[in-house]
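The data blocks that follow each hold one structure.
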Structure P
Amino acid sequence: MEPFIVNTEATGTTPMQDGRRPVPELLYIQSWERQVQGLTAGFTGRHGGVSEAPYDSLNCAFHVGDDPEKVIRNRRLIAEQLGFAAEAWTCGEQVHGNHVAVVQAADRGRGFMDRASAFQDTDGLLTNIPGILLTSFYADCVPLYFCDPVHRVIGLAHAGWKGTVAEIALKMVQTMQTEYGSQPSDILAAIGPSIGPESYEVDEHVMSQIRVLEHDCPGNDKWEGSVYFPLTGGKTLLDLKQCNRHIMMKAGILPSHIECTTLCTSSRSDLFFSYRKEGGVTGRMASWIGLEER
């Protein structure tokens, strides 16, 4: 069953012409929200914001060249739709690494208004503080979600191929253990919309590192034919979602606790921005996770 469910209220207009408030297109991890009191988690679509082409319309990132005021407006629309103050929006400046930041109460709002105030060189965020809305940005890379319902710890990680081979998913679980006492068997994980193997062709430079990752992950099953699919001419189709699923299991997360989407950002450009499909000039979706203040 698909874990990311699109809200039915999104308008798909940019902006609305009759003066009404745009409604951002959001996909919720509904099973988590039913299971964990006060939790919201999900992924944005591309519609229901105020940005203009080629970032139309719900672009969430500053770095793509969009009007910063429109980006801030889009972020406000999303936060308000989720029931959070806009100033709860907290994010990192992503560099395709595996650094994980532990977000404290004083960090609330870092990166909301500008890139300079964000957590620098950071692709993973963790917190146990209610009222903070963790966010990160995508246009084909893999969004990873973590929740420890016992200790009420939440986290996000951004995993392109570099972050995947650097095992940011493992780093997230290890940090949850050391900082919060989380047990891997308690952790819920989810893998969100990203480019699928039917659209993600990589070269031998990438595959040489994926094979090292395959060797280091437990289990006797070969990844060829399920995680990667060789083509002619030294090219390979790669499933980054499944790579990260294997890393999560290596970290001790139970397979039954891992939700994985079937949605592909490249093949569903009606719903998502795609860096590869749109030639590198496009907007960015945001993942989010937050605990409501009681």
Structure Q
Amino acid sequence: MANEITSKFVQGVDSGPPGLVEMEDTAEGVVVVTLNRPERKNAFNAELIAAMAEAFETLRVAEHVRVVFLRGAGGTFSAGADLDWMREAADRNEADNRDDALQMAKMLKALWDIPALTCALIEGGAFGGGAGLAATCDLAIATEDAKFSFSEVRLGLVPATISPYVVQAIGPRHARALFATGLVFNARYAREIGLITEAVADVQELDAAMERVADQIMACAPGAVADSKRLVADVLGHAIDNRLLDMTARRIAAARVGEEGQEGVRAFLERRKPSWAAGE
């Protein structure tokens, strides 16, 4: 990483107790978001979901952010839903539960919409909504001893709000099998099916991977990163027809004449670093 993290970006948010979600950043735009309920293994409740939603919305509109790392405090990424929160939900009516679930859905969409690269750093376990967070990020790196599960069916529930991101990450067949069985699986299998992108030996290697990803992203134009993420969404599931050919041709043409494209090509031809990588 270009520099060690030195300044607090946000300490908690107004929607929850101070420090429930913590964000730290560097001047270069590396942000680390930490879920900070270690005493409950970073399990979701209404307050944590609201805190994450506000944090992700802040990052969605923050111009200087280049990469966002998401991790859990205390050695566990997230145990999924908090038992007390689930107990309260069981006593509410369907309309109240729908409103509650919609907040979770909006939180995940805010994470999905962050234009910077997002990367989950997973140790311990990622269960239920925690595994959903991993699927929602662009990258997910886990220690080899990490465990995963979509265990909602064991409680008579379904992984509904996380499903759009999980199905896109691992495909429908794996999703059907894991959603329907609640199977607990390891990092090796998570990588095989695409839930995570890399498995590393231990927490030290996880920290090293974070620095490596941060260094890699600093060589990439931030606007092009955001546009590339949107491009995937815009071509996914569409027929390769004249409309799609025209759309992709327009995208690359606009990039070539744009500020970043002009700077990037000139820097390459002049054998110098482009402006966005000058601080490396």
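Once distance in nm of label points 7 Å out along Cα→Cβ at positions 136 and 192 is calculated for all of P, Q, which comes out largest? Please list the in-between numbers first.
Details: P: 0.9; Q: 2.8.
Biggest value here belongs to Q.
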Inset, instruction - Could you tell me which structure in P, Q was used to calculate log10 I(q)/I(0) by the Debye sum over Cα atoms at q = 0.07, 0.09, 0.14 Å⁻¹ as -0.24, -0.39, -0.98? - result: P
Inset, instruction - Using the calculated result 14.8 for mean count of other Cβ atoms within 10 Å over residues 32-39, pick out the matching structure from P, Q. - result: P
Inset, instruction - Tell me which of P, Q gives -6500 when you compute helix-only ellipticity at 222 nm (-39500 (n - 2.57) for each DSSP H run of 4 or more, over all residues; to 500). - result: P
Inset, instruction - Looking at relative contact order in percent (Cα under 8 Å, 6 or more apart), point out which structure of P, Q has the largest value. - result: P
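None of the figures in this text is laboratory data; all of them are computed from the coordinates on show. Note that the structure is a prediction, hence the values are computed from the model and not measured. Cβ atoms are built from the backbone, for glycine too; each structure is taken alone.
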